[in-house]
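Values quoted throughout were computed directly from the atomic coordinates according to the rules given, and no laboratory measurement underlies them. Predicted model, so just to flag it, every value in this text is computed and none were measured. Cβ atoms are built from the backbone, for glycine too; each structure is taken alone.
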Structure I
Amino acid sequence: MRLDWLLARFATAPETEAFVHEDRSVSYGQLLDLVQAFERRLADEGVKPSERIVILGDYTPEAFALVLALARHNNVVIPLTRESVVELSSALSISGSDWIFEFVSGATQPTLSRHTVEADNPMMRDFIAGGSPGLVFFSSGSTGQPKGILHDLERVASKFIKNRSPVVAIPFLMFDHFGGFNTILAITSSLGTVVSVAERSVARICGAIQQYRVSLLPTTPSFLNLLMAARAHEAYDLASLRRITYGTEVMPQATLDRLSRALPGVVLQQTYGLSEVGVLSSKSRDDGSLWMRIGGEGFQTKVVDGILWIKSEYSMVGYLNAPSNFDAEGWFNTQDKVEVDGEHFRILGRVTDLINIGGQKVYPAEIEEVIMTVPNIVDVAVFAESNALLGQIIVARVALAEPETVDSLKSRIRVACKASLAAYKVPSKVLIATDPIYTHRHKKNRRYEPSQ
């Protein structure tokens, strides 16, 4: 049956702690019992193999067990949260659905209801006919139009057949994010412990690290910047941390430098992955460097005209509603601009984030990196604003540690930028943020729209 190797591994350590969720401990033996209970429920409720099943919730032992039961039942799993990047109706118009399992806050067992949404999608139809378990994630896309990304679930899981050393880790990325699912599989396939939290605030995450002696924190640069700004490393005992991995967006060098000083005993590892191709093995050149080596078994990389391309054995089946970014030989265009130094890469930013200033191309992260070195600045998001003369101008939206006038702030930012950047990269406008400049998923928000 599907994923027999994974469940057999769980059976070798029935007493080992698999999950700690909101102070509730579940062993691998209990996790196996949950999988079997869900398999019986699928049969009792009349859920058929190959049907499309929405799971609405977040990481809990039960939600993960349900995913495994559905995979063994050859269903297509569509994990969503109440804070998904796309609306439920929009998502299901792309993938279609047959049932919804919904985890209500505070309840361990989900409700199940028929939820039929027809979506005559040739790729989904052909995949279902093949009889493999599927997994669908949604990306908001650079234009805001969601992309449905279809994976063969067994292919995704096969990356973890080779055993790894167990860790105690927090799955920071959410249930409907490929990176979050990758983290869960990595932890459980190595018989580690998943510490899942209902709220991904600095206080809750750091409190969980302290209480459960978490050794690995996979997260985002925006969250790490908030952690440093809150001086949480002084308020909480984070001594159990051995490794922090960061990805999903460009890391400012200033934030990385602060982390290195604040947590000198922690390995800081940049990661790289995409929902379309999976998460590559990575190794930072050193803890204070934004250069990394990426690849590993099952992955190949190349750079064409400064853009990173990847060939992966764990690639998606395809987009359900968009043209493929794969060429005829199976190489995927990441649209990430990179610098190359021997076998190391430095990610500059997504091509779609480029700002065009009178024909000159600017990456927001390059400007943000300089602005983050300016005193009193906690965080910054750089984006473009339309301009009749230049086409676009550069705007910097800044979060401050202490109150300051816009004129004073703009002057200091311009001095710092002029000292390090070409004149056309200096922001024309500076805004002081009155609300968070990151999304609820702790990624920088460069789609700022001021309230009217």
Structure II
Amino acid sequence: MSDHLSNSAVDRLVSRLASFGESPAIVSEKRTVSFRELLADSEIWLERLRGEGVGQGTVCGYVGEYSPQTISLFISLMRVGAIAAPLTPAVEHELPRLAQIGGLERVIRFDDEGHATFSAAFSHGSSPLLDDFRATEHAGLVVFTSGSTGQPKAILHDLEKVLDKFAELRRGRRTVLFLMMDHFGGVNTLLSTLAYGGVAICISDRTPDAVCRAISKGRAELLPTTPTFLKMLIASGVWRDHGISSVRLITYGTEPMPESTLARLSEVFPGVELKQTYGLSELGVLHSKSPDPKSLWLKIGGRGFETRVVDGVLHIRSNSSMVGYLNAPSPIDAEGWMNTGDLVDQQGDLIRFRGRASEVINVGGQKVFPTEVETILLQADRVVDATVYGAKHPLLGQAVRARVSLSEPEDEAAVNERLKEFCRDRMAKFKVPLKFEVLPIEAQITPRTKKQRIVERVDDLRTDKHRG
């Protein structure tokens, strides 16, 4: 059956996938799917989509997890020139709001057995940006920001630009699909894995045990993940119970990596390459290279990207940047530059991330970077995770506080005294947290397995999203 698009990046991707034939494309708990079978499933989806009135320019949301069914659907949505909006079951309660701001016209839901049900979307708004994009007849992608500090933003991407990054054939890897499919980083991982002839390994959940089981079953070579998950993995010790020696590369991003965690990773996985990555949902994923895998300094950029540092803040210009927000003004200026809000140190063409500008704590005019204090706290006995944040203070404006997770139970009063003394010996007095709250490690992470960042705490908590 002919596709809607011809001589396009989508068309070239489909031809590339067809060339891999019987090679395995997807490994799930229930079955392994070859590239030939993946495209055969896509043909079935093409018929069903057209029968349901989903075609060029239709904004189609689909709710599920990575599976042969959702992946073949995504390929088919690209082939008919639709605008795909991947969603996870965790946001089901937000669907009316997301449909409104993202312009969803149809919604497809997958049950636990992988069966799909089409439904009409909730009422949605119109967007001049969406109308203009439809005129290009390009396949599109809509992803949403977390919305943890307010209304989520709907980010529209042109998949012709996104797919151009994978035009040159490289070595494919057997890759764990850790980053979620409604996250730009997750889409980037999936497309790079398939476009290079690798194997996409689906996971049922993102606990250390489940991920290690998926690595063992799928003989995974690449694990793209977060520093928070890697801290959980080390603390759990479950890697000792599974055969995960197939892993050759662990990439980490979406949030700062503590130096102590990176050092511990090098000890636990001495034969594994560790690589820091960086990307933004608005601009895409940049190429990154570190002069030393044990260092947090790196060079970012690559084909189609430019970077600069202005007043300690990273700015980026990208050829593959988003079309725009569907429900907010664009943060990209007239010259194509975007202020990322990420604070960095700079040495020549190398940078090191210090955290988000919005997270800096101002203690009587003195700046405190949460990641700096957290790195020191992680060196203390029995501390497996730490989140440092600013709380309002009547005299200082803000004071430093911390939430910590421990490897074994300990009296909270004793923890406060022990960790205050530990910090006093290693940092300036104004950086020492005034109070430590002990919580289980699960209470400090988001559904995306990232640190639950606290921007301000008065009587309630607000969190700020990370880039990724």
Structure III
Amino acid sequence: MAGKDDTTARRLPLSLCLGWGVGTLGISIMFNTLNVLMQRFATDYLGVAAITWGYIYLGAKIYDAVTDPVMGIISDHTRSRWGRRRPYLLIGGLVSAMAFYGLFHAPDTVTNHHAVLLLALLMLLYSTGYTIFNVPYMAMPAEMTPDYHARSHLVSFRVYAIGFGTIAGLSLAPLLIGSLGGGRQGHESMASIYALAIFATSVACFIMTRPANRTSPQADVNPGFAQRLRLIATNRPFLLLIGVKFTQLAGLAVNQAALVYFIVHVLGRGYAFLGIYGLVASICLLLAPPLCLSAGRRYDKRIIFISSSLFYAAVMLTWLVSGPDETTLLILLRGALLGLSGGAMLMMGQAMLPDTIGYDHARSGLNREGVFAGIYTTAEKLAFATGGALAAFILGYMGYQSSTTGYAEQPDSAIAAIYLCMGTLPAVMALLSCVFLLPYNLDEQKIREMGNKPADRTAEHRRKHD
């Protein structure tokens, strides 16, 4: 068994880790800004009913999820001078930037009868760009290194980027909107700035990952779609991880959708406070990767994830006793604890993905990183579709009042819905995610025992398909 010094020696160059990680920054800016602000922008500035937005969001995310495995197969079979994955970083970044700009420049439903249709089409464009970028991107770590700890180290850079993207989406975006005139004008100006940032980071990722190790398509081993599904279905650790990610992210999506409503309608605060809260939570999220890497030298990834989830759920439930009279310090402390524990969950969930893909490679000898990344991101998209739409449907059915002025007085039933989405549902989903990890068994020892024996397994797999 290799020692820790051997593991350290196999770490990827810092420049390469930074280059891969920065790709997440623009996507995280887009993702967090839309998740936190877009639903309220649609209901309170475009005049879209909460239930209508729920259907738009759900439809776009289901489309997004369905296209992910297809994108995975496409990237697995791509041949280019830049490798199988990297060309899609540029294409996806450009499409994502265009969609983000368009969503915050959409017409309201009062002045344009086709506004809802246009909003739906823009959400589909956003989903397309996200898929084109994210599926090949998430397939890259399994190609870049086979080492258990090196993968965690690499993924930590993505978590850092998510933290900075969360700061941009949850903290800086509300502050930018206020400083750029507020209302629709502020949202439009913010979107113009962020669209440029989204594309710029995708270009940086494309350039800086040029030295990355990459695998090639295997033309002589090409099982059909049904066979692919059967092979994936035998990867039990991967299936368990899918359950983990779905439940975890569905709860996060419900919470993110409710956050701005909670700040405005329950706490009685404005976007400036939302920006401060987001900054505190995001900074604490950035503290999670080094703590997780340190803990990972003593405990396996599964234990760290479960411990973080239990703490996260406990803190999330305290939102149920929060209200307009609660002190700013207590609210921010809660945000700090959620940022830290949520960052640990994110870090460990991401770090386990390349392990499950490597497990498949060790068993079959096939380079199917794109297929697994596509299914993984499908689970992510379906989770956010479920969570985001669920929040919208709950708000709509419990009487939330939309407007085009930025604010409307809400009935008690709508306030109750906000509490439900802010605290109860996210806590329950975090607890459910732990259940899936109980039988998960891909620890460091098993990864090392698998070793580097794919060649023999490839020959065996080929014989089965001859």
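Side notes on the structure shown:
- If mean count of other Cβ atoms within 10 Å over residues 47-54 is computed and equals 14.5, the structure in I, II, III: II
- Of structures I, II, III, the largest value of distance in nm of label points 7 Å out along Cα→Cβ at positions 127 and 327 belongs to III.
- Structures I, II, III were compared on distance in nm of label points 7 Å out along Cα→Cβ at positions 207 and 399, and the highest value belongs to III.
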